[in-house]
Structures are given as C-alpha cells and as structure tokens.
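Visitor: Below, each structure is written out as structure tokens.
Bear in mind that the values in this text are calculations on the coordinates, not laboratory data. Every value quoted in this text rests on a predicted model; they were computed, and no experiment measured them. Cβ atoms are built from the backbone, for glycine too; each structure is taken alone.
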Structure I
Amino acid sequence: MITIRQIAQEAGVSKSTVSRYLNKGYVSEETAKKIKTVIDKHNYVPNEFARNLKSEKSKFIGVVIPRIDSPSTMSMLDGVDRICRAKGYQLLIFNTNLDVKREIEGLYSLVHNKVAGIILFATMITEEHLRAQKKLKVPIIFVGQNHKDVYAINHDNYAAGKLLAEKMLAYRHEQIAYIGVPENDYSVGVERKRGVMDTFAKAGFHVSYIESTFRTKDNYYLAMDLFKTLEATLYITATDNMAMGLYRAAYEMNLAVGADISLAGFGGYAFSGFLTPPLTTIDFHHELVGETAAANLLKKLGGGAIDRAIAIDFSYMDRESVKKLS
C-alpha cells in the first residue's frame, strides 16, 4: 500500500500537507485536488488505528464481550456499533471467553490502546472490576450486571423471571424444571432464577432446579439424560441459547416440543422464532441494550450527566413450544 510520504512525493507537496488534508485541516483547493487524485489512483485508505494512537482525542470505543458465539452479545454489539458509527467512532473488541480474569485484562488492554471509553458486557462485578474502574481514566459502562458504584445498563431479571412464570401458570403444568447457570452471574444465576422459583412457589408449585452452563452443547448433553425419564413436563431454561440444546435432544429422542414436552426460555433471540415450533420466551430487546449503552457512553464522553442504573424493558413472546394441560 502506498504511504503518506509517497503520496506527498507524487502530488508534489510536503508530507505534513498530506497529513493535514487527511485530518481535515486546511489546505488550498488546488492542493486538495492533487492529493485526492493520488489517493483515488492508489485506493489509499488511512490507518485509523495508527492515527488514533497519535491523536490526543480517540475515536475508538472498546467493547469487552464474554463470547463471540453468543446471540445476545452479537445483538448488543449491533446496537453499540450503530450508535458509535453514527458519531464517527469505531469499535475495538476484546473477547474474554467467559473468563472473568480476562475481563479485567481487557479493560487495561483497551485503555493501553487509547480507547475513548469502554462498554463491558460483564459476567459479574468483583472488587478487581471496581479497582480497575477507579484506576483507569476512561468512562466505563457495565452491561448485564448492577452495582451501586458503576454506570450500568441491565434488565430487572427478577421481574422477567416472575413474568414468565406467571404466564406459565396458565398452562397448568405441575412437574416443572428450571435449568439455570452458576450464581457468580448474579443477574441471570440469581435474580432471574429467583423470579421464576418464587412465583411458582407462591402459587403452590415445586420447581426442580438443575444447574448447567450458557453453552448450547452442554445443555444438549444434559437434556439427553433428562429426557430419558421425563420427570418434568415443562422445562424453563435461563436463556434461549440453552433451550436450543434441549430442542436438539428432543429431536434425537423423537419427542415433539409443544406436545410431548414443553419448553420456554429467556432472550428473544432472532433464531428462537425459527425453531420448530417457535420458542415461547422473554424478549430482552438486546439491540436496544447496546444502543442505550453506547448513547450513554458517548453522552458521558461529551461531558453530559447520565443515570447510574438504567433498566431496559422486556416483553413476553407467546409462541407454540408450551402445551396447555387440561
């Protein structure tokens, strides 16, 4: 690729003039035409990352994500990117693969690379997170977890669990199992589970609790064992991604979802509407979460005041994966 020095030589101007042109500084109209002609001829694209490192004002936003293969992560990233691009910012993404130590590492790494601010899709908030936030000199928005000392975008996971359980009561199942995740993820592992369990308990129903992981494959293997005995007629999973593993196990064991067994989840991921039958779920509007996180971070960068905690609305999606018992 042609360099700035070579562009300057071919256009007959100085290197500093080309740099000023690329950074939208003043150059004469005639000089600008010469530089543009050379740039267009060689299809030159400026190295935005290198320019960012040299600039006093960064145009990069760092995003720390837990998993690349998570539908909710991808939807939230779409929302973040849409808002940031509209304001001239680009994203630098750091994947942790669900390793909380790498979340901390990601914060420091992104600041080292001179991002303007960070959006952290957090699996938990530890003392290390709080120390990093205090030490680092950029604003950080936490998504998915709450704490009184951070700026957070989240859902009311207890209320979401309560809503789904209330809707499920109308289907008259008495043998119910909830498949959840470890409690180190407080929002999903504790609050969402409590919303489900408390609501059924108040209605006089016992819910069997089974701990799993967020990964589809792990839930597929779990379901291959669970479905051998079918001790429950209704299975509720902490996420739609987990439910997809149960769908696959049901298919392999010739069990019809919505007839032989009933399934419900949380997330409202795009794919859940294309399962057979479509999955009954809670839609968390993940793109809106990402958009809200980005808008708040950019507002903070601009010197504006933002709320410490913002709860994004959710909605119930009544589909065909739960059978009504008589």
Structure II
Amino acid sequence: MSVNALPKATLTVDPEPVFTGEKVTLTCSVGSSSAWKRYDWYKDNTFYQSIDSKYNRATLTINSVKESDKGPYWCQGIRYSRPTSSSISNQVTITANALPKATLKFHPNSPFTGEKVTLTCSVGSYSDWSSKWYKDRSNNAVTQSDRHSITRDTLIISRVKESDQGLYWCLGERKNRPTSTSISESVYMSVNALPNSTLSVEPTSPYTGEKVTLTCSAGSDSNWRYKWYNNRSIIAVNQSDRHSTTGDTLIISRVEESDQGLYWCQGERDSRPTSTSISNQVIITVKASGFSTSLLVGVIVGLVVGVFLLVLLGLMCRYKNSKRSCCTRTSL
C-alpha cells in the first residue's frame, strides 16, 4: 500500500509589510489543479471570517488593514473529489505597521490680526512628503489663495484674520509606500484682535493761527510710538516748523487752512503686537481768523466811543469854564 501526500497549498501575501489602511491580498495556490471549489482561511488557529474582507476563490482581500488584522494566516483547498483537501499551507504573518505620524505646529501660538502665521506638518525621518491641510473638521482641504500659500510641509497665512481662527490638522502624502501619514492631532488657532487706539483733538474747530493738540491713546499697553495720517493718505504726517510730535501727541502750532481734513493714528512698537488697530478718524475744520471781522469791529467801535467820550469831556470842561467865568463877572 502506498500513501500519497496531499496536494501542497502555498500561501503568499502582498504587500508585505503592510501599513494600516492599505489593501492586502492573500493568495492560496494548490499546484496546477483548477478543481478546488473552496478555500478555507485561518487566522490565529481559528476559521477566519470578516465583514471587511472579500473572498474570491483563491484570494482573500482585506480592503483596509487594521491593527486587529495583524497575526498569522494559513489556508487549505477543499473539493468534492479525492483528495478532498489540500495540505494546510505555510503560515504567513501580516504585520500591520502604523502609518508615519504627522505632527502639526504653528507659530506664533496666539497671533494678532494682520500677523503672518506659519503652520508646519512634520513626519519624523521620512522624506518626500507633501502636506494637505484641513480646518474645522471639514473634508475640504485648505487651498492656495492671496493670503494662503502652501509649500511642501508648510502653510503660511499672511495677514491673518479672525475668520482664520479654528481647528487645523494635516496629512502627509507621497508616491512611495506608505503613501500617506496618519492624520495629525488637531490644534486650535485663536486670532486676537489688535489693541484699540483712540484719537482725540482739541479744539475741533480751531481758528487760523491757533494751536491744535491731537492725542492718540492705546489703552494700558506701553512703549508705543505713534504715526499720524491725514486725508486718507498712507504718508505719515512729518515733523515741521509747525508740526511737532512728542509721545502720544501731535501739536500743530499756528494752524492753517491747509491743515484742515481727516486725521487718524496708529501705534507701533518692537514687541508683539507690533501695532495697534487704526484709530477712529477725526475731522479738523479750520475757521478763518476773527481778527479782520469781529476784533476789528470791536477796535473801531472802541475808538469811536473813546473819541466821543473825549469830545463830550471837552464840552463839559468848556461849559464849566464858561460858567465859572460868568460867575466871576457877576460878583464883580
């Protein structure tokens, strides 16, 4: 009596190693025979069934590998005719490697409106990654714009606005395996408003030749330098023989009609935040000097009254003198 060995089953796996989230295919082949009706699959000494897996005759496909799919696998061919089974295949082990970890950081941590913010998505020692950026749990990636620029692992937001505030996370992608990283942990970026600056002026309606004082205040913050602007010009008001700036004040001595118009100010300093918001606007209305009208009329009236009083005084003296003279004659 001769005892024949069972047909040999051979199990292969592709790819190996596999990263979580990738598709892996196990193939069970039993010689050159095509009469095998069914293939049984085993994992960890247990008959294998999974709703995430797809059976296709001699192949078992796991569409998205998880950590729980790790472990030893083997297979066996089954048919109705003798021999009704193959040998149990060689064992292969799926090692589901974790995806490279993406880490998101941004600087500065609490930006002020108008500042530049740089977000960096780093992936350890791996290379050739390009990053995708997401905000506020949306599947729509952050795209390039006039204020958003993306270069490999960085997202730069220039002139940040309050609308840029929110949760951010990133994902690395490349052509080689692994083709993606894990999704980074989300980080929240809060955008702070700039300190307010307030402009006041005294007097608001000066006469030509008067002194005007403008004061720019920026709350309790210190070390501010101030720039002054007028008539919607981006050119600052400069020092001159009539314009002097000291601390938070701009003094216009001997104001002229050319000084009339809109004024506003802004604080600047070396430490963050490096500027205040632009102040409220104030209007200086320069009136013509009253010397040529009311003052001149007052002087003329005063002169007329003075002359009149002098004439009246002279007449009174003349009258008294004549009366005294008359009294002297009568007594004689």
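Visitor: For helix-only ellipticity at 222 nm (-39500 (n - 2.57) for each DSSP H run of 4 or more, over all residues; to 500), the calculated result is -4000, so let me know which of I, II that is. Numbers along the way, then the final one.
Guide: Working: I: -13000; II: -4000.
Derived from II, not from the others.
Visitor: Compare distance in nm of label points 7 Å out along Cα→Cβ at positions 57 and 185 across structures I, II and report the one with the greatest value. Intermediate results must be reported in sequence, preceding the final value.
Guide: On the way: I: 3.9; II: 5.0.
Top value of distance in nm of label points 7 Å out along Cα→Cβ at positions 57 and 185, among I, II, belongs to structure II.
Visitor: For P(r) over Cα pairs in 10 Å bins from 0, in percent, the calculated result is 5, 15, 12, 11, 10, 9, 8, 7, 6, 5, 4, 3, 2, 2, 1, 1, 1, 0, 0, 0, so let me know which of I, II that is. Walk me through the numbers before you get to the answer.
Guide: Details: I: 5, 23, 25, 18, 13, 8, 5, 2, 0; II: 5, 15, 12, 11, 10, 9, 8, 7, 6, 5, 4, 3, 2, 2, 1, 1, 1, 0, 0, 0.
Label of the originating structure: II.
Visitor: Figure out for me which of the structures I, II the number 11 belongs to, where relative contact order in percent (Cα under 8 Å, 6 or more apart) was derived from the coordinates.
Guide: Numbers: I: 17; II: 11.
So the calculation was done on II.
Visitor: Taking FRET efficiency 1/(1 + (r/R0)^6) of positions 177 and 265 (r between Cβ atoms, R0 = 35 Å, to 0.05) as the criterion, which structure among I, II has the greatest value? It would help to have the intermediate numbers written out before the result.
Guide: Details: I: 1.00; II: 0.05.
Structure I comes out on top.
Visitor: With mean count of other Cβ atoms within 10 Å over residues 65-72 computed per structure, which member of I, II shows the largest figure?
Guide: Working: I: 18.8; II: 14.0.
Once mean count of other Cβ atoms within 10 Å over residues 65-72 is worked out for each structure, I has the highest.
Visitor: For distance in nm of label points 7 Å out along Cα→Cβ at positions 17 and 97, the calculated result is 0.4, so let me know which of I, II that is.
Guide: Numbers: I: 5.1; II: 0.4.
Considering all the candidates, the number was obtained from II.
Visitor: Using Rg and Dmax of the Cα atoms in Å, for residues 129-192 alone as the calculated read-out, with 12.3, 41 as its value, let me know the right label among I, II.
Guide: Values: I: 16.4, 54; II: 12.3, 41.
The read-out was computed on structure II.
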